[in-house]
Structure P
Amino acid sequence: MKIVNIYLIIINILSLVLMILDKILAIKKKQRISEFHLLTITIFGGSIGTIIGMILAKHKIRKLKFILLVPLSLILHIFIYIKL
């Protein structure tokens, strides 16, 4: 169980950093992080970090993909975590 907790902490910090970084890149009109990569890291366990990043940076809050997939990923992650 300890390895799972460490993995979740790392991937959620990474997803939070990527969301904030993508917002900064958007403001500066620089090369962005693709939605595919942001959602991939979300699906692989970074849903909490992505949600926090969406709220803090006010980023991707109007994108239907993010509005639907991020909470669904969180529900799935909670279910899997409980079953471990």
Structure Q
Amino acid sequence: MASRTPEQIRESIEANRQELGTAVEQLRVEVVKLTDWREQLRRYEPQVLVGAGVAGFVLGGGIAALGALAFGRRRRRSGRR
């Protein structure tokens, strides 16, 4: 078992402290980048617009179907009058 002097232990602790500080700063920068919703919106604008269009279409169709159920409107069968 290797024995270290108190000075070696202090140096090791200080080196670990500096590495940890650097790692925490890098993590903070990454978190800021990932939680910047405006940048994410700019980066994925086409996908967001397509998703919004699909969601609007689905919601609009669902509301129309509920309205038809609520007000008793039914589809007419072709060939019958």
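FYI, it's all coordinate maths here, none of it is from the lab. Quantities reported herein were computed from a predicted structural model and do not represent experimental measurements. Cβ atoms are built from the backbone, for glycine too; each structure is taken alone.
For the read-out distance in nm of label points 7 Å out along Cα→Cβ at positions 5 and 29, a value of 3.6 was computed from one structure; give its label from P, Q. So the calculation was done on Q. Taking mean count of other Cβ atoms within 10 Å over residues 21-28 as the criterion, the top-ranked structure out of P, Q is P, with the highest value.
If Rg and Dmax of the Cα atoms in Å is computed to be 30.9, 100, which of P, Q is the source? This figure was derived from Q. Determine which structure produced the value 6.8 for distance in nm of label points 7 Å out along Cα→Cβ at positions 13 and 69, calculated from the coordinates; the candidates are P, Q. Comparing all candidates, it corresponds to Q.
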